[in-house]
Structure P
Amino acid sequence: MSKRSPYSFEFRAGDYEIHPETILTGARLVANAIRTNLWGMPRLSGTAAEIARQVVAANAEGRFLIAGQGHFRYFWISDFGKSIRGLLHILPRAYLLEQVNRFLDAAIERGRVPTCLSEERTFDLPYARADGLPWLVHAMDTLDPTLLRARREPLERLTARWIDDHFEPGRGLMRGDVRGDWMDTIRRPSSTYNNLLALNLFETLARHNVGGEVVRDRAEQLARDLVDARWTGSHFTDYEAAPDYLSADANAPALYFGLFEPARRRKMVDAIESSGLLRPVPIRISDRIHGDLMPLFTRFTPAYHSSAWLHMGLLYVAGLKRQGGGSEVDEHLGAVENLVEREGNFVEVVDRSGFPYRTPLHTSEHGLTMAAALYVEAREAASA
């Protein structure tokens with residue numbers, strides 16, 4: 001990694017970490033909103049599958065794979081991990097291995113897994129999140145499982161630090177003060193999404209004999225505590241002490257990773273399929289707007305994270321296929337394809353009327369790597 005510029009700075013403002021990348025991303029977000037509101041988002045031609053490949057190819061033109069083409073112009077490890085199975089259908093494995101090793105080296109240098117990577121350095125945007133190491137290990141396992149054993153020593157150090165940062169002795173679930181995850185405009189305490197990612201991390205490391213008995217014990221205790229504390233009989237609840245409503249991202253990762261027994265996953269599918277969350281496109285995260293968990297800045301765009309997120313919907317569809325879904329898979333993919341071909345792009349988030357999310361100063365990202373790659377994964381899985 002390059003040395004940090006002498007003009008760099010970093011400080012905290014409430015929940016947010018402020019540094020040059022924060023300010024630049026904020027400026028890009030507003031500029032993208034103005035451009036989109038005035039002229040619409042850029043359009044690509046072709047089928048959804050062709051547009052997906054165009055999006056990924058454009059985002060892979062630099063040294064690292066950027067997350068989007070509007071305002072998310074850095075490498076996000078969570079986006080990369082969610083994309084990895086689909087990316088293998090589009091990009092050379094050697095390129096993807098270079099990406100994951102570059103990020104791992106940067107994380108080792110920093111001493112923990114950050115959120116983002118730029119040409120110059122690693123950083124957290126908008127703040128530290130708990131899902132970075134789980135998605136990094138998932139990407140490594142998917143690309144080349146021998147990487148986990150080859151990089152055992154630094155991975156075990158990163159894992160030990162990560163456990164210390166997010167867990168406490170005698171409790172399987174993450175601490176309630178752990179609030180950073182992909183839903184980065186909402187501060188959910190010990191989100192079930194984060195805990196499902198942690199469970200998959202522990203199970204993956206244990207499968208490769210990385211981390212020793214610590215990760216095996218953690219996996220067993222976390223699985224028990226998730227069921228005891230969060231399982232309603234039909235789905236997992238959203239976060240620590242959350243009311244009993246259905247949250248898509250508290251359940252979709254269990255399907256995607258094949259966590260828990262098939263009968264429990266089938267109940268999750270039944271709950272989601274019988275809900276209204278799959279319309280207008282998969283998948284609205286919930287029917288709840290998390291007003292009590294919003295930092296001040298989020299209140300300018302309050303419906304953002306309760307809208308329909310293509311990447312989470314496609315992660316659900318890919319998991320549904322693994323669960324044995326049939327006609328539902330084609331129906332959900334058809335809704336996504338109609339949206340993509342109508343808009344000429346892979347968008348980040350869709351409002352309840354079925355159009356890309358839009359406010360005066362904040363609009364949906366376009367050219368989103370993880371939506372395009374997860375579509376390819378789900379499409380390939382659906383035709384298998």
Structure Q
Amino acid sequence: MRKLVILASACLVTALLLTVPALAAEGRIPLWEPTVLPGPGIDGKYIVTRNITAPAGGTAISVFGTGQEEVDIDLDGKTLFGDPAGAANIIEVIDVRTVVIRNGSLRALGPPAGGNSVFIDNVQKVILEDLRIEDGGIGIYLTGSPNFAVRRNVIVGADPVGIQIEGAGLPFPLTGFVEDNLVKDSIDIGIWVFDNHSGVSIDRNRVDRTFGGPGILVQFGGACKLAENIVQEAGGDGIQLEGIRGCKVYNNVTSFNNANGIAGLSTSSTLFLDNVSSDNSSSGLVTDGFVNRIEQNVLTLNGACGLWLLGPDNTYGKNTARGNAGGAACGPCGAAPLAVCPIAGGSFPPDLCVDGPGNTSFCDNLMPGPPTE
């Protein structure tokens with residue numbers, strides 16, 4: 001019997017010895033309480049091992065570097081609770097080279113009073129993925145961070161913006177991905193990318209309700225792509241583009257928004273292709289920009305125009321626009337003559353409204369058509 005006990009004890013010790021190197025080799029540093037990581041010397045992988053509640057006026061996790069650190073934080077499914085007064089960020093990362101934050105929840109405990117859920121400033125490479133964010137200030141806020149991937153996050157009840165990415169002041173344009181996110185019930189804007197950006201892709205996001213502004217707002221950049229997004233019940237335009245050039249906007253669905261489905265303000269050299277924009281309070285697709293191409297869009301049952309061209313020298317073809325209500329919000333539709341096409345028929349207000357000169361039809365639109373236009 002004694003031999004059996006000794007043998008069992010020896011087996012247990014052997015098993016423990018075998019597990020210790022495995023944990024050590026993993027190399028992740030545990031976080032279990034409010035933490036400030038000051039650089040230098042903070043490089044490494046961190047794992048949150050229990051829920052963390054930020055102290056009054058403080059953060060749950062703060063990282064301050066010198067611009068050279070590489071930091072990876074795995075929330076491991078845990079929840080970080082914010083400052084009860086809402087005055088501080090829940091997570092903030094400033095002046096490191098690379099940060100990865102993934103796989104956990106962030107929840108505000110008080111009304112927003114200047115604090116955001118994730119705030120990142122001056123980080124060269126940012127990856128934020130699989131986060132679940134509820135209430136508080138801005139859900140994800142990136143500034144001065146030129147390379148980013150923001151993907152597969154669920155953000156509900158942000159005030160004022162779900163995802164905000166800005167590039168003002170950077171020596172080179174920012175670029176990155178915003179993809180596969182769900183943003184719901186933002187007080188103002190769902191997703192907002194603006195200033196000094198090039199090569200940004202905003203793909204496969206779902207924006208469901210904003211109470212003030214547009215669902216997706218992209219401003220002052222170029223070479224962007226917006227594809228396969230669904231935006232409904234925005235307080236403003238579903239998708240609003242301003243001051244962009246050389247972009248592609250395709251396969252998006254914008255419906256039941258409180259202004260236009262898709263609005264292009266000062267857009268140029270941009271392709272609007274295969275979008276569905278219906279049941280919006282104002283027009284389906286409106287642009288005051290120039291030399292854009294607008295093709296194969298479905299623009300139906302909107303409260304004003306179907307397709308409204310305010311700017312010059314755009315081309316358009318194979319669009320369907322029917323059942324749009326018109327009224328004072330559409331027009332005056334005063335440009336004449338419209339392009340003359342060889343087939344009898346016509347496209348006319350409110351399904352088509354042309355106010356800018358030099359717009360050219362491919363003579364194959366169904367608004368209701370087939371044209372003469």
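Quick note: the coordinates plus some simple rules give every number you see, no bench work behind them. Keep in mind that this is a model prediction, so the values were computed, not measured. Cβ atoms are built from the backbone, for glycine too; each structure is taken alone.
Please compute FRET efficiency 1/(1 + (r/R0)^6) of positions 97 and 209 (r between Cβ atoms, R0 = 25 Å, to 0.05) for structures P, Q and give me the label with the greatest value. Ranking P, Q on FRET efficiency 1/(1 + (r/R0)^6) of positions 97 and 209 (r between Cβ atoms, R0 = 25 Å, to 0.05), first place is P. The value 1.15 for Rg/Rh (Cα atoms, Kirkwood Rh) was derived from one model only; which of P, Q is it? Of the options listed, only Q reproduces it. A value of 2.4 for distance in nm of label points 7 Å out along Cα→Cβ at positions 201 and 241, calculated from one of P, Q, originates in structure P. Among candidates P, Q, the computation of relative contact order in percent (Cα under 8 Å, 6 or more apart) that gave 21 used structure P. In this comparison of P, Q, the computed figure 3.8 for distance in nm of label points 7 Å out along Cα→Cβ at positions 137 and 289 is attributed to P. With helix-only ellipticity at 222 nm (-39500 (n - 2.57) for each DSSP H run of 4 or more, over all residues; to 500) derived from the coordinates and found to be -16000, which of P, Q does the value describe? Checking each candidate, the match is P.
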